[in-house]
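For reference, the structures are reproduced in the following blocks.
The numbers here are math on the coordinates, done by the rules we state, and not lab data. Quick caveat: nothing in here was measured; it's all calculated off a predicted structure. Cβ atoms are built from the backbone, for glycine too; each structure is taken alone.
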Structure I
Amino acid sequence: MNKNQERDDIRNTPVQVRIPIMLSLALAGGIVIGATLLGGSGRTNDLADGYTKFREVLSGIDQYYVDTVNTTDLVDYSITKMLEKLDPHTSYLTSEEAIAARSQLESGFDGIGVEFNIYNDTVFVVTPLFGGPSEEVGIVSGDRILTVDDNALSGPGVTNTKVFKMLRGKRGTQVKLAVERGGVKDPLVFNVTRNRIPTYSVDAAYMVDKRTGYIKVTRFSESTYDEFKKALEQLKSQGLEQLVLDLRGNPGGYMERAVNMADEFISGDKLLVYTKGKGKRFDRESRAHIAGMFEEGPIVVLVDEGSASASEIVAGALQDHDRALIVGRRTFGKGLVQMPQKLSDGSELRLTVSRYYTPSGRSIQKHYEMGGSEEYQKDLLKRYDNGEFFHADSIHLNKDLKYKTSGGREVYGGGGIMPDVFVARDSSGNSKYLFELRGKNIIRDYAVKYAAQNEKTLQKESFSKFREDFIVTDKMLEEIVRESRRQGIEFNEKDFRKSRPQIQLEVKALLGRYVWGKQRKDGLSNEVYQIINPSDNIYQEALRRFDSARALEKGDFDRVNPQ
């Protein structure tokens, strides 16, 4: 082969043809966005020069680098590192990551309908979803999935991603599962036809007493607003007069769903949230515009350091309009708005284009340094170390960022939503031993097995009677300890005594879910929260604060006693 032939081969190799095209298409979306946002021919020329330089470097690597390299991986890596110079929430997702991220906010997926757990490289069925394809063919809690279409789904390398890839698929398609079941000698074979499996974001909605309702929202997905309206309507039909709205641990999601939820509580055409970006393109105001279902009646909103983004929009709007009493701890402080830009190869650029502001003018976003993502990620750990999770006086408010609610109450900016009533994190039952039990899913696995073995006996009584009377016995705890030892967890008597009430509570809550909750068709986990909430210090504080919430709603601020 002569040199000309060599060069022709290099120029025409499929990799050489494909990669520059892929790169140019992938980056074009980002360049267009950048040019539009930044404006000016000088900035556009800078972008074009930068793109040319990057293309030259990548092309040189592909043609002449001594070893074979995956240029696609290099592109992904370079984009990721470039975005690290920006704010902490601008990000790049590969096509697989983008699909997984979007699925978290979709109203459902096509699959076989099981909740599963991976333990010792084996996929265990925690529970088949009620009315789903797996339940219909007879798959039960505790089954171990060995193969999918004769391909192994056990052994080293089993991950959530692999399970999703093998079990999910287009509705109407069939998948063959080989399942191992306790007490049955040979594997069982099931042919399961995939179907649409709904996902839910309202995790609980029930009446605490004849007047008080409780709604738990775990994220703001496609279906959240519809789920929320349905839950609120049902509670109203049961006599709802006052509401606990639990947004703890809710990382956010779609802004529109959060705005719609806030609109159900706030009357008139009041401002709910606004955004400001560079120039006017991404400036937006969202206002109340409907006759909401619960515009009158005291509300207590529960938040903590895990409440972010859309959760903070709801809490901020209700606080700024003196519509709800906020109870808990300072929220996360995620107030940057990302615009998703799908790229040609299925990957996605999530570019920050504006900031959220509450009606009073507070920026929700906490402080960050450009390019300081690593330090930013340590913020919650710093809050913990500084005592903010345990003592209200450890929270240092920026007195220069003082704002006024609609009724003239003082609130502060600086990142996140500060609660009206601070409640310390309850760590009294925590221990290393408990964390290890949770880490290996021993409590959940025990509850699954116990429920399967005793379901008929337990179902002879109502859930209400179970909630009041059932006790997790010493024998049950001994079985958990025995299993933990078998799995390599060293028993610690002091830790066990400290965490014993919490272990009993979690076992009982899970039994309620697996025995009675699985009969539900609405996706709610009421049984879990009805058992756990009475021992939850923030929840209990909320129930004690309705007098303050009622005074707040009426504008009688002298009778509002935050602390």
Structure II
Amino acid sequence: MSKPLVNNVLLIDDSVDTRNLLIHFFNSISPETKITEYDPIESGKPSASFNWSEFDLLILDYDLGNGENGLEWLREFKTSTEFPATLILTAKDDEELVVKAQKYGAQGFIRKEKLSKKWFIQVIRKALEEYLDQTMEAISRKVKVHHYNKEKFLKLLKTLHVKDAIALLKIDGFNEISEKLEAEKTDKFVKFLTDIIQETIINNGMEGTFTRIKESVIGILLHNREHAAIEQFAKKLCEEFDQSPFQLEGAEIDYSISLGLVEIKGGKSKVSELLQAVDSASATARKQNGNSYAFASEETKTDETLNTEMAKEIISAVKEENFVPLFQPLVQISDAGHPLYSELFQTTTNLIDSQGSSIDPKEFLPILEKANTLNTLDRWVSRHCIVELSKLNRKENRNFGIFVSLSKQSQSDKGLSDWLDKIIRRLKMPDLGKYVIFEINAADFLENTREAKMQLNKLRIKLKSPIALTHIEDLETLDKCLQAEKFDFVFFSPEHNSQGKMDAGLIQNIASLAKENGAISVASKIDSGEYMMIATSSGVDYVLGLFVQPPMENILSSEAVVV
């Protein structure tokens, strides 16, 4: 009997046909391989006690049906020593998907359209070899690396012991660095940093766990060492970065890191409090020049201090550009769709705190408005969307349009249009601006119409950008705005607004008035079939909302919706 290609394989895919095809492949090339089928539609998500270690190879589909995503399953369940070698099965050919899968710990890809026996064997062998190398390295060095798995890292922090230490390593100016490098090259840069972290842990005779918990943040847990040893590690790590320039394709990339640390001394501090303390320490380290570190004390904070800390978290998140834009697709339901765009997406934004958790707009908007930094967030999100559009337009044969919100503070941001124009020029795509549609709140527009009109006209002339009017709640407000300015889109929420749910007559009147003034109507926040039907019968042009499709982090990960 010949040796099997692999002993035990777990096959997770919602398609019976795909599972049968892969089983056929295994039967013909490695009949001794034991195959276990798992239907995610029938069985749902595996439980926390699911025994992954009994398998040598996992073949995991990207699209699992029922809104489930294979990458998110991998991110949730992956560990470096108990999880099998993993191949992601996908019909997509997307570089960003490949990069994400590698971050989460996959060893390779199987593209459905390229399936052949010869290629299938090569991919499996390469994945098993890579997995073995990673596992042996981790075991020999006593360092556990969790691939972009924040959840696992946070769970580990709940088992802290006296003399352990938590560290957060933040990459200074990460967004500027990532702009210079493409996604794959940026990941090579981060891997370069993690290799230095690993070597420093080993060379100092320590044991540790580390993971990339955010794009620009690496979390480190050091075990059972006195303060002097932990400080020696921090000092050595900064020295290693000082002496290790990052070079790629003959070019040297300048970088620096800020390292915050907190030691566990036996108190009863919560994990959230410890993370706040270590995040504050990394902010202290950033005030120093170059690669720097700072220690925080393990203390319990009062509620008032925590509220102040939350405000600091929010303002810091904006300054450091720690945010996640979400893209929600608009679905056309009339014949009057915009001729320029084949697909339209509205952008919403969540800030990310030092623990990697999302901060809802309801929490951060009042604080940023008071701190006069909403326009800074508007700039960062606008830039992100422009860069996203440039990638899409180069890869896809479709015209994407992205809606980006402008706050009241951005109405007086005199340098906004010039700043965005420079970004577009740098991308060498002069027509890119017409695919960014700027939104302005009706109440903000009416409060200072003259200033708002000046800003909107500059965006139209400089960038060729269309303008959308949002938060329309009654016909009178819409009429006032349309008398003062031309708008390309009109957004209103028939289900959720301060006046209560709209009746069919008002919805129809808003759609008609928008059409009379050359604007396209959009019914937003559609959460029920009832209001989908009312919007459709009332002449609305587009709809969006949770009933239609939830927002996605990646435009290309969303599926087309046909109504």
**Item:** For 5.8 (distance in nm of label points 7 Å out along Cα→Cβ at positions 199 and 543, calculated) the corresponding structure among I, II
**Value:** II
**Request:** Using distance in nm of label points 7 Å out along Cα→Cβ at positions 247 and 287, single out the structure from I, II with the greatest value.
**Result:** II
**Prompt:** Taking distance in nm of label points 7 Å out along Cα→Cβ at positions 103 and 215 from the coordinates of each of I, II, which one would give 2.9?
**Reply:** I
**Request:** Output the label of whichever structure in I, II has the greatest value of relative contact order in percent (Cα under 8 Å, 6 or more apart).
**Result:** I
**Request:** Identify which of structures I, II gives the largest calculated value of mean count of other Cβ atoms within 10 Å over residues 159-166.
**Result:** II
